[in-house]
Structure 1
Amino acid sequence: MIQIISKIMKKKIYLPLIFLVLIFKLVFAGIGDWTTYTNKNQIQEVTLKDGELWCATTGGVVMLDTQNDSISQLTNVDGLGGNYLSSVALDSSGNLWLGSSNGTLNKYDSKEDYWDVYYTFVSGEKTFSIREIVADEEILWVGSDIGVSVFNPDKPPHGEITETYKRLGELLNVEADVNSIHLVGDKIWVGTEKGVAFAPKDYRKVNLMDYINWTSFVKESSPGLTDDYVYTVTDVEGEVLIGTRRGVFKFAPVDSSWNSFGLENRAVRDFEYVNGRLIACTNGGIYIHEDGVWSHLSNTGLSTANLNSVVMDESGSLWVGTAGKGISCYKENQWKNYVIDGPPGNLFWDMEVDSEGKLWCANEIDRASYFDGSQWTSLSSVPEMPTRRIVAVEKDKEDNIWFSSWGGGVIKMNWEDTTWFRYTEKNSPLKGIVDYPDYVVVSDIAVDEMGNRWFPNWEALDATRVLCVPASKDTFLIYYEDDGINSLLMWKVKADQGHLYICFRGEGLLDYNYNWTVEDKADDKVTHYTETEDHLSSNTVRIVEVDKNGTLWVGTSAGLDTLDLEWGRFRRVVLPEPLGPQVDVIAVDGRNNKWIGTQNGLGMINSRGQFEHVFTTFNSKICDNEIKAIKIDHETGEVWIGTTNGLSRYESGIAPAKDLSEVTAYPNPFVIREGREKLTFDKLPYRAKIRIYTVAGELVREIESGDKWDGRNEEGFLVSGGIYLFFVTDPSGDKAMGKIAIIRE
């Protein structure tokens, strides 16, 4: 078929098509692409393969070449089924297996350089969070948040869960998170957050579904066992050892008791047994047991003593995965640290793009950061940055950057000299909460068209509700309860056209109309919308936004609403599966598309009110389904999506052209096979019109709303193959022309 198309192109439309194809490759190569940004310094588990250190992290895979120290990073856009990884294992064929919290099982075939994702643990009634993997000949033992499963990866069509064991003995009578699986002879040992158990591993001969065939131990009824939160299980020449929150315990099979084996003051998270030495990885560094004595490896030079995993290479060097500080290596009696570049954490609560294109991020418990397009910078070291959670960020009309915090007040970075200043209850009218007067919660920031800055003061100890810093000033105006703001619990705010919209937790939505005069309250009006009176989906309002037509969009804990001004009430917007019901984020792009963030994915409503896209981790490369922030870069068209497990960037192609001659059509040539294909006019300005003609000048189709064409004429019939012309007219009357090549198959 390709050869046939090629001949047609050469014979009929060779020169125009080649020209258009070249334009397409140059301009549209990135449209629809995803990029993931995650913190990968929380190393969960490490393993070695052919001189490469493979690390399962909470943000994807890190591979360090131990020969030259080069580092590679892999995420879901590189083929992983999920980014939050808890386990990595090597099977007898040299394949690497990694388990993720979203239930995907990832196999890397290093010979073919290929990732294969198994969704077997996702397709059932409950999605398993995979926490541990151990390869055992042709099967895998998989530990999850509900128990242990036998997984056969070779069973068609794409692997099979042979059995799952949820109750591991009489004493472990509830589902428990599995932290460790270890095979000792003909037995399988399982360490969980509620105890430890073992059973014969030959599941074909022994019914492991029957809990009576498991032997379990918990601290309440197991002699010698004083802690049953088990991180890791190993054996030393057949003698079983477990690592717990309070040291190491050794199993005595004679009477099924446990004996303390030292390190009582340490959380022991991993073991490595090499050449008669037992190496313990703990929250206080590395300990080595040899000749009956524990010795502590010096922490001098170690980035953090809080460690999660350890492995020794052939040269005797120790490689450890740390809890938040990347990778460390102990070689020739000294530590060397490897910090992986990336954001300070994987929580993205809010974002802003400044005039230079930098992305500023509110990272909640990881405070704040910015990204300049190539490198991340954490702002934790800024003295004025509070240790509290940073929940919002906004740029004002003077390009100053403002952050608000949950407990630490408001922080401002002056754009001109990059100086920082923090506003608290001591130097501003901001107020703390009743029981803790120095705990100042400012839940959001809004900047209006005039440059006024607005700050909701959550649960202030007096009648203070909202504060405003007028444009070009540093003084505060205070709006009180008596001004009509009758709730203490204010979440998000939106300032638009002289109105301040305030989202309440449990008490609806407030429209505070300040009539463009922030210092004159005499002409202010207040409208309070509720579930009962105005048909809001819920009184717990999470977000509010105003689109380019002036329509009010409201996201609640129970759905998405728009305000119908004609009827004076809200109307429910039906969300497609699997979105919703809770809507946490709404953003409007340059074409008046509405981007809707929920706990189950991201949707896009086009300017015609139709859901054009629904993105989840199972149909796209978005990094997580729980959306917390969306920021549209109107200069580039990039959509930044903040989640609870990383940051995604989507190349939408929505940035309007500064010159209409930049508007182009793709894919070009436009191949029509089934009649469901769509052609997109890229960089089309909002409310621009498209007219499509034949080369003979006959009008084929006029598109007055949207940027898509389905290849049909005004009568609804598919057009014939050939060359077509399109004319663009924007609201100001400017015009431009382009060409489209149609191929019918």
Structure 2
Amino acid sequence: MAITASALLLPQQGWSRIINFEQDDIGYGLNTDTKEATVTNLRNISSTANIPDSLVYKNAVYKVTAIGPDANYRNDRIKKVVLGKYVQVIDSCAFQGNKQLFSINIPKGMKVIGGKSFQDCYALESIELPEGLEAIRTFAFYSSGLKSFHIPASVNYLGVNPVRDTQDLDTITISAANPYFKVVNGVVFSKDGQTLLFSGAGIAADSYTIPDGVIRVAPFAMRNTYKVKGLVLPASVRTLGDEAFCRMGLKTLHIGAGLKNIGECCFGYCPDLATITLDAANPILKLVDNNILSKDGKTLLIVVAQNAEYTVPAGVETIAPYVFYGMTKMTGINLNDVITIGECAFYHTDNLATVNWVTKLQEIGRMAFQYSGLTSIILPPSVRAIKYQAFTSCSKNTKIVLPEGVKEIATSAFYGNKLVKEVRVPASATNLGESIFYYCDSLQKVILPDNLTYIPKQTFNHCRALKEINYPASLREIGRSALTDCPITNFNLPETVEVIGGMAFENTKIGPEITLPPLVSVIDEFTFVDCKNLKSVTTSPNLKEIKEAGIQYNTILEEIHLNEGLLTIGRIGLAGNYKMKSLTIPSTVVSVGSLFVRSNIAQKDLIMLPATPPAPNGDVTDDARYDIITLHVQKGSLEAYKQHPIWGKFTKILGDAGVKPEFMDEPTVVEIYDITGRRLPEMTPGTVNILRMSDGSVRKVMVPANCR
């Protein structure tokens, strides 16, 4: 028997002392105040999980009262669970994804079955819920293998469709003594009959008429009841919840006079819906050519399945969310007078190849065309906003034309458009989200507007064909991973750039020589990693910090010229640059991270100009390289370095730093700056010129005003 324990305080337990405890490969949380135990981990169990009634810890008995959240999340090995008699709660997702679980006993004291607790338990065909159970929460048995389902009289709470998408569930029963719920012909209602709550996906009725008196249909109520071909909504029905009839096998639909509110995706993915009728007395809806519109004709709400091209009725200004969701046979659409396209309106229209983009269109909603079959996206000048993931994963699309006038291009708008080769971002687009062109694998050329100040995070990440990009003259910031994995060679950044985010140029082909803009003060984490063409890096005169792995694993990098004024170098900050033979650390550096020059396999010399040994956070290189690299320090600092517990590990330490050997050439001027850090094309008379020299040093020179 294996037993381990540790302690912590959990605020959700009212700051009770919770002991993490393991016994017989089962993890528990022990509440020392209530003397109750919660099962927290069953992932080490195979085949059968036996949950004890109680256990003993330090002579105290703890009753096992709960199976905690995610306790056995997606553990396929357990086939049977035997619960102890004191278990009262099975918490959310406790057995989610346990695909082989076929048997579990529910003890008489059980009070709560948590949300998604048995989701995707495909082998679980039956379960006996005891009297005394009070709550079955949302999606508790979602997509399980249940064939029958009985709700005890004691249950007073049912979450959103607890048996959602249970394809084989054809029998639902409720104890006649239950005061809150009833079942009629396999469909569960509130006791007063005013709310239709849910049915099993396996309901076999060819046509279903909702009973008169029902006022509302709950979300997901009859989702995936694919055997139902006809549906009639009586005059009493006023409200339909989200996805109430999504993914049904409907062919006909009748809407009564009372319907006022239609939830999102209510009739989404009903690919066989051919006929819609509407009670003429309905005060807020109207029927036009088999389409349900708002009474004023401005909003398109429900359409029949489309098998070819479709024209939006004249006068419609808004396509409601999810209207065409899953219409996989639709090939084209004429938007007519549409101004706004709602969220997911054309989601998964796999064969929608063409859109007649009208000049009134202003907003394209979230995920509106995600996973559609569009072959080109040429947006009209009227468009002002392209929302989150509007065109994500349009894998057949070959062209993107963004109009001058568009202001917002939201996060991941064109993510995964893998066939697009060129993009021009208009000057009007001032509100750009992250990852807009992420994974556009064929993108070769990008034209950015001159007024752009920020390239957001991951904008061109994984654009593995991108070789040509311009950097706008006003650019100030390049976001994290903005150009990761792009084969770009251009690093001609404007002097306006102040911030380069972490990983921004990781795995690119910039080089062979780069110089950071003068206003850059930090090299962020992993900024210049695996730059395959990079041979030389010169930092900016205002650089203060190189963070972890800032310039790392550049296999042909030979030179790094660091500026005076640099203060800190992070962990592995300059490591793995295989061809670099020598490195000079400026006199201003006060701290270096561990292994900051690790794996520089060609390095023979490390020249440390700081008079006081910088504080290292652990070893500065590999153990073997202390015998290979010669440490050069200033003569007056020789003893301080030798006596230091880390720097003193170098076998050879010389006090010759700053001494120019006779054979060395006089360093040449590499760059010229004024005292504000602005780069100059040449020496400027009458002022102080700051010179960056080829040996990494910096000199200040006053040029006389009469010097030409």
From 1, 2, which structure was mean count of other Cβ atoms within 10 Å over residues 450-457 = 17.2 calculated on? 2
If mean count of other Cβ atoms within 10 Å over residues 186-193 is computed to be 17.9, which of 1, 2 is the source? 2
Quick check: 19.2 is what I get for mean count of other Cβ atoms within 10 Å over residues 98-105, calculated from one of 1, 2. Which structure matches? 2
Which of 1, 2 yields 28, 41, 24, 8, 0 for P(r) over Cα pairs in 20 Å bins from 0, in percent, for residues 218-585 alone, as computed? 2
If mean count of other Cβ atoms within 10 Å over residues 58-65 comes out at 14.9 when worked out from the coordinates, which of 1, 2 was used? 2
Comparing mean count of other Cβ atoms within 10 Å over residues 250-257 across structures 1, 2, the largest value goes to 2
Where does the value -0.74, -0.89 come from, among 1, 2, when log10 I(q)/I(0) by the Debye sum over Cα atoms at q = 0.07, 0.08 Å⁻¹ is the thing being computed? 2
Taking 3 as the value of relative contact order in percent (Cα under 8 Å, 6 or more apart) derived from one of the structures shown (1, 2), identify that structure. 2
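FYI, it's all coordinate maths here, none of it is from the lab. All values derive from a computational prediction rather than experimental measurement. Cβ atoms are built from the backbone, for glycine too; each structure is taken alone.
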